[in-house]
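Each in structure tokens, the structures are laid out below.
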Structure P
Amino acid sequence: MNLLLISIHIEDSARAVPLGPAMLASSLKQTLPSKLNTSILNLYANQSPSECVDAILKHSPDCIGFSIYVWNRTLTLELATILKQTHPEITLFAGGPEVTTNLDSSIDFILPGESEETIITAMNHLLEGGSPNDISKLITPAPIENISLLPSPFLDQTLNPADYSGMLWELSRGCPFKCDFCFEARGTEGIRRFPLDRIRAELQLFAKSNVEQVFVLDPTFNYNQDSAKEILQLIIDEAPDICFFFEIRSEFVDAEMAKLFALINCSLQIGIQSASDEVLKNINRSIDLDDFENKLHPLHEAGVAYGFDLIYGLPGDTLAGFCDSLDFALCLIPNHVDIFPLTVLPGTRLHETAPSLKLEHQPHNPYLVTSSPTFNENDMALAADLANAFDIFYNKGKAVPWFSIISAVLDMTPSAFFMEFAERLKTRKTDDIISLQNDFIKELFDKHGRTSLTLLATDIITCFGYLESTEENSITLSFNHNPEDLLHHMEHGVADLEELSILLPEQPCEATVNPTDNSISVDDKTPSAHI
């Protein structure tokens, strides 16, 4: 029997790795090696249904399994409808977070929850001539107690890391926390971890395969501090050239862990969600702002890149409260902040409590909250505009090294700054973010009576903007101040725009910026004012 397992990704990116289907394929390879011909197909959400169907049918499948997520549910069901109408002899089934019992009549059966064991039962039943309609009676969805017995899709060559630009790496399952908006911990108690020997072997394979990026699938990587430190040391020893992305909890960071993070190429993501403990209590979370800030000090001191998650539309929150959360996040100088609207996902506790909380939300994916008693529809739209403006100016605009320096001379909170930038975006459309930043700063400095500092501010934005760009070619630019001297002072701790203006006399010049080696050199004809 030809079994085709399909993964429909958001886009073709470093994260587009079919790890879920590969885990199922590995289990089947271990248990039913001679009875099934299992293959994996990568599709993308921006592909047309006809294009997807053509790719599917090239595999001549007898049975097709879909992994359903929020981003691909609609396309998946459309494909299932087409396939059932045109090829009714093909058995269709689905698994993944978006699987529900009333999924769609085109789907013959579902495998909810962790499916490495239940898929073996289902395939055995079909191989013996059983009806797909009976499979629901044969399986009991439950977390796999001993995940150490599951085969590795990397080590058994189901997935070849060398075939992908990035890699997903599952270290554990489960979560000790019970956040209402997440289904990570529902139906499970505690954390189940893969054995260290397997982790070491996979890590060695990643390094051997020249993998460049690894996205660690562990929502609380550092919850067990000893285990986290052991894995970090493994990375230092076995894969020092790979860039890793971790999700961590601030509560469990200490100085030793921060030093280990600093010894590898990595970025950390930390979920704040809100800076209001009262708001977080409504979703079964909490925060101690002083403790949160203190726990980040070792990371900041060690020079580790970290970013935050924020959510707007949380029950009990307001637009003003969300702005306060953003202001708090930015005072900690994060490398980036990802801002999301609240979603009410089926299967989460929030989905059950949404009516009592009077959360209005979309009934279908992506299940976005549209309003609440304290966060009306207009405020949700304003928060969305603010989130977009922030992403453009701060995240995509690489503003981390200089935002606090430039914004400090303005009598504005960061959220007010980005709210005004959001208004500016309504009348200014351009893909040139550096130009957009410079024009906006000129307007703000004029408005706030800081015109004398405008040229220096725009030099800083231009200098860092091009140094941090992804361009491979060098570029010659005009500056109002010597950029070599500017960088020299900033690298030596001068973080006040007015002090910089005293140290740096106006000196029009041209300089070549090379983003590939992060260097800048002033034209030889320009006299140096280096101090």
Structure Q
Amino acid sequence: MSDALSRSMEIRKHVVRTDRGVVAAQHRQAAEAGAEVLRAGGDAVDAAVACGFVCGVLEPWMSGPAGGGAAMHWRADSGTAQALNFGMRAPAALRIADFPLSGEGLAGDLFPWQRVVGDRNVTGARAVATPGMVDGLATAHARWGRLPWNELLAPAIRHARRGMAVDWYAALIIASVTRDLARDPHAAAMFLVDGQWPRPFAWTALAEDRIDQSRMADSLDILARDGADALHGGDLGAAMARDVRDKGGYLTSDDLAANRAQFQTALSVPYRDALFQVMPGLTAGPTFARALQHLATEDLPSPEAAYPAYARALRRAYGDRLATMGHDGETAAAPGCTTHFSVVDRDGNMVSHTQTLLSVFGSRILSPSTGFLMNNGIMWFDPEQGRANSLAPGKPCLMNVCPVLGHANGKSFALGASGGRKIVGAVAQIASFLADFDMDLNTAFHQPRIDVSGGAQILADAALSPEVITALATVAPVTAARRSLLPYPFACPAGVLQHGADRYGATEVMTAWGDAVAEPA
């Protein structure tokens, strides 16, 4: 497919610069909501709450209240980093016997597990894990928020009342999973038109089609009034859990009440003259740390000479991850269903926040009582027993998320990305661009990257020079790919940076909706 792409087209994005706060997100309107919160006097955490919930409305297939994730928080007044884990767990009533191996080889979604009968660990109600996103945002807000919780959910409620517009990008995303959505009557009713994907345009004409998200708006209104407890142990969560069980899953109110966000000690990663802070535990944070540990042994005289070193360091780090944390390898063709945003406020507080449903449209089922798409977090587990990451009731999911805080060359920054196993490689390279070569954010985000998460081969940006490609080939076989709007050959980062009184924000160049938005004057 990439053979048909223009070779003369160049796409660039402007990096936002301001002396106030900045929000960089995969959806411009979510970033705008966060920036307006900053203008109203909100903390970076307040902006993250607003941005996170709007992302769940306007990118409902990427994340939402029925998902999970993790965030890194930098508090300028104390000069400390806090890690917040709001990941998913397998329901306590999950039955391993319900996931027999089919004997048909590898599954065809994100991870190369042995295929399960009926893909029950990928689609449908049995694939649903216990979510934690709402409590993650609420827990951070309870500690550091300045503005009332209900005001922070108001932008998401307004967007849901109006319904998200279906443009060409949304239509393509929906089209990619139409067959799966059609199997669930409630998901089909929300996203499909007469059982088919929506058509928002002809060759030269645009339409104004909108998805009916009124039920989601009602549920968000409940969360605005009653807080996270409405979902984690309250009536809203009970209704969602009942919907999942009615469709054959395991989720209960007790699962939701038990799965609450947890602050953890950040993993500090010294690197040359820089310092990074990442998530510990069952995330990609330890893999990021291992990659930089390996990279620190390499000589990096220039960005061009660094790519073989990146390949070696990342290959070794992924090998460590698979040996110690369970095999979570992503297939090269499948996109992850995740969103990342980064925030810095005018006081210098920063948030690096990643939230996810795992696959695109999660389990491809909708909770009709809440209007929320459900995650498919069970797919994070290896269905074969006896391994480090084998499926088990009540077990926390091994996530690929990698929110990062960094301090290098007199600059502080918050980085992260979406893209499954591609995330950690992208974030590690951008971290190196900033630390090793003192790049500005604009240069770092436009710099070509490589990916080594797909197995034995290196996927390299075709914009790299023939000399770099040849050098990479001495490490492993190389496949060159051009950055495209869809699908994404590489991860989709978003970051903010502060240097003195200046604040900057940037998102992946090729994301159609992503943007950084400065706090209005």
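Suppose FRET efficiency 1/(1 + (r/R0)^6) of positions 79 and 143 (r between Cβ atoms, R0 = 25 Å, to 0.05) works out to 0.95; of P, Q, which structure was it derived from? Answer for the origin of the read-out: Q. In this comparison of P, Q, the computed figure 15.8 for mean count of other Cβ atoms within 10 Å over residues 223-230 is attributed to P.
Relative contact order in percent (Cα under 8 Å, 6 or more apart) computed as 25: which structure among P, Q? Value 25 for relative contact order in percent (Cα under 8 Å, 6 or more apart) corresponds to Q out of P, Q.
From P, Q, which structure was distance in nm of label points 7 Å out along Cα→Cβ at positions 239 and 287 = 3.0 calculated on?
Clearly, the read-out refers to P.
Out of P, Q, which structure matches 26.8 when mean projected area of the Cα convex hull in nm² is calculated? Of the structures listed, the value fits P.
A short reminder: the numbers here are calculations on the coordinates, not readings from a lab. Owing to the predicted nature of the structure, the values given are computational and were not obtained by experimental measurement. Cβ atoms are built from the backbone, for glycine too; each structure is taken alone.
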